[in-house]
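Derivation of every value follows stated rules applied to the coordinates shown; laboratory data play no part. Bear in mind the structure is a predicted one, so any value in this text is a computation, not a measurement. Cβ atoms are built from the backbone, for glycine too; each structure is taken alone.
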Structure I
Amino acid sequence: MKIGTCVTLSSIEEMPQKFKTLRDSGFDSCQLLSWEPVLWTEEYAEKLSAMLQEYGVTPSAFWCGWEGPVVWNFYDGQVTLGLVPPEYRPMRIKNLCDGADFAKKLGITDVVTHMGFIPENPYDPNFAPFCVAVRTVATHLKENGQYLLFETGQETPVTLLRCFEQVGTDNLGVNLDTANLILYGRANPVDALDVFGKYVRNLHAKDGVYPTNGHELGKETRLGDGKVDFKALFVKLHELGYDSHVTIEREIEGEQQLADILYAKEYLSDIIAEVYGG
């Protein structure tokens, strides 16, 4: 099981230092994150691919952002995030397909994104068109030999499962963000594995606490300081046969971010060694 972290794509001149920091920190895998379609060119892919090889870094997935407004709360998030808002849907379908094509140039098979606040009610008039949009993207990725991964958080586990059933393609998967299920007040990530565990293909190791009001998400914390029971999580993942990537995500900036990531690496290594052996 490989422990990695997230690397955000920026100008190609900035990437060597990011990969050097990654390797100096003891990592050799990462999720590549990008919200900038302007970067998804043939030239950038060629240079980035050479750089990944030079630094000995394996990308576990491509986290694909999309254009348009983005607000991470319970109110504005409903009408801005993912493929759920109809007014942004055509543009974002294109973004996700373009991002997947870029990822294919890098040899990446798993493409991750947030889908937005998927309607809980299957009779909601927006649910079926949303699923059609997901199917459009998933079909494009299937032609590329890729999987479309939903990052957990904004939907309940059952709603996610219902969407997979409605879409009906065999290349849908889950990027389990352990904290998001808590930050959005949707589920306990350990119990959520009972619902969608067989679909998990990647993991954001993140921690946090539940919301304390109806407008703002809960607060992210350093691993071990929040509500995620990582020992129980990895016991259940082991029972499910999961032995793939674990990607540390710490959504702060500055020196403390790296310090918390390095702490998380040791924290997770001890738990994984205990549960998986080694």
Structure II
Amino acid sequence: MLPTIDIFGKDLPMYAIFALIGILIAGTAFCVYIDKCGYDNNRAIVFLLFVGLGVVIGGHTLYAITNINKFYLLGSTQSFTHFLSIIGVLFGGSVFYGGLIGALIAGFIYIKVTKMPIDIYMDGCAFFAPLFHSFARIGCFFAGCCYGIESSFGFICERNENIELSTVRRFPVQLLESFENLIILLVVVILMRRKKQKGGLFYIYLILYTILRFINEFLRGDEIRGFVFGMSTSQLISILIFIASSTLLVLHNIKTKNNKKANT
């Protein structure tokens, strides 16, 4: 659609611009929330940096896993420069679920080491994640990645290098997912304002997102995300995360009820 934009004579990638906007807005909201809860928002910034590192490592790692059939290229290395170019092909993209898993691991380690309140930080991530993701998916739309199936309703990305994408009208699944993330954000904020599901909001976010993502995968047209047992990699991960999140939410609610009974 519009992969790059000229700013002061330089072509800047639209995905990076929207991702940066998402990080600034969602990150600011997260820090304000942590501060209102009575905790140091400087530590919240460091937490987000750790999470960001986890996103980068996890996202690129899962991308490489989905391209495992190309690892044979490493055996044809002719020079160090050629080796780096192959690594660029294998790890050159990013997968959302890989980034999410990487973020969870990095965030959990940071919270455990610094002994920050895990419930408060998880609730903060429950609105940080969909808010950031909403902007990122708009970036995907402009970049032409994560595109949808052929459809009479949609857009043609004329400036995209992908021939199939630049000549065929495709459903704007990126914009649909951006809107869905905003709906999830609204649900989380409403529950937070009503002081419901405290400490369990992140599980609710994961449950809602995995359901929507599983459905959205049927509207995706890119083949690069991989398929196993007739389902995409993201659909399989969605099922696993949905089961895990639902179980953890039930256990969290049982623990909360038991604590209330013990205090009465």
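A value of -13000 was derived for helix-only ellipticity at 222 nm (-39500 (n - 2.57) for each DSSP H run of 4 or more, over all residues; to 500); which structure in I, II was it taken from? Going label by label, the one that fits is I. Comparing distance in nm of label points 7 Å out along Cα→Cβ at positions 23 and 127 across structures I, II, the highest value is found for I. Each of structures I, II was scored by distance in nm of label points 7 Å out along Cα→Cβ at positions 135 and 231; the highest score is held by I. Look at mean count of other Cβ atoms within 10 Å over residues 63-70 for each of I, II: the largest one is in I. Out of I, II, choose the structure whose coordinates give relative contact order in percent (Cα under 8 Å, 6 or more apart) equal to 21 when calculated. Source structure: II. Have a look at I, II and say which one yields 0.10 for FRET efficiency 1/(1 + (r/R0)^6) of positions 7 and 239 (r between Cβ atoms, R0 = 30 Å, to 0.05), as calculated. It must be structure II, since only it matches. Kindly point out which one of I, II the value 20.0, 72 was derived from, the read-out being Rg and Dmax of the Cα atoms in Å. Only one of I, II returns 20.0, 72 for Rg and Dmax of the Cα atoms in Å, namely II.
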